[in-house]
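**Q** Next up: some structures, all given as structure tokens.
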Structure P
Amino acid sequence: MKNFRPPSDFYKRDEQDAAVYFAHRATLRIFGDVLDFDQISETLGLEPTALHRKGETGSATAEPWPHDMWAYTVETRESEPLYKHVDTLWASLKPHLQYLLELKQETVLDVFLGYRTNSSHSGLEIPPRSLEMFVQLEIPFGLSVILA
């Protein structure tokens, strides 16, 4: 059987001069009512990269937030593979697993994963060891994919 090979221009991009990029992100988010931001930061030993209070707005035209939120995004370069972001976040959180599980009883806790690229033919791979955080925290592995 002959191997299929697409024509050389099959994967041509609309913008020939645009360099292909991949950007990744991992953020712990904690949502709830009347969150104690200081206690969360102190217990985790992390300064939030974003937070807001219920009723505040992100801009003059935005709807008020329906909840408090404390969030921490790891400082890994966006160009690093997603699993490195996940592993870095888990290394910071793992010593505080019991606290996070207790916090989950009163709040909504998730990990927001972002994958952004301008390549229409791409994907990613997560090694099994990098999924430990989701299993231990008993949260789904969710991924936001943006093709720009």
Structure Q
Amino acid sequence: MLKLAGYWTATCRGSNGEVKGKKEGHNVVTDVGKEFLASFLNSSVAAASTFTMRYVGVGSDSTAEAVSNTALGTELGRHTGTVSYISNQIYQVKATFATGSATGDVSEYGLFSANAAGTILSRDTEGTIAVGSGDTLEVTCQITIA
């Protein structure tokens, strides 16, 4: 049986580069995300290039993640991530939110198929990181296919 598992890290750095906060944890893979992957496998056979699961969203809702999630609770920002294959069936997306973006109390993270709306593949909630207007936030999502 094929299983998907995710792992998230988020690091907030101040204007001088010091680490102001760091969170990490496991997420749930959503039902709509699994449907998206099944659809992608079908489209890749037809030589389509519709796989766009590379957008990282952050938000302030601390409600626990669930497989039925279709969005973040309270989204603060979204950014196009850099995609890579790590090894051992790990797909990674890393996004860096520049100063002045995604500011506020960040406690939720999501991986999406579009820069606005789109399908959410996975969602994670962790303790709050306070991101100020002069801070940057680096968020990494790893999805392991086992």
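What follows is calculated from the coordinates using simple rules that are stated; it is not laboratory data. Just so it is clear, the structure is predicted and the values come from calculations on it, not from any experiment. Cβ atoms are built from the backbone, for glycine too; each structure is taken alone.
**Q** Name the one structure among P, Q that helix-only ellipticity at 222 nm (-39500 (n - 2.57) for each DSSP H run of 4 or more, over all residues; to 500) of -6000 was derived from.
**A** P
**Q** Relative contact order in percent (Cα under 8 Å, 6 or more apart) computed as 30: which structure among P, Q?
**A** Computed on structure P.
**Q** Further question on the same structure: So Kirkwood radius over Cα pairs in Å, for residues 70-117 alone, computed for just one structure, reads 12.3; which one of P, Q is that?
**A** Checking each candidate, the match is Q.
**Q** Also, I was wondering about something else. 19.5 is what came out when mean count of other Cβ atoms within 10 Å over residues 22-29 was calculated for one structure; which of P, Q is it?
**A** P
**Q** Next question. Where does the value 104 come from, among P, Q, when volume of the Cα convex hull per residue in Å³ is the thing being computed?
**A** Answer by label: Q.
**Q** State the single structure among P, Q that was used to calculate mean count of other Cβ atoms within 10 Å over residues 86-93, giving 18.8.
**A** The read-out comes from structure P.
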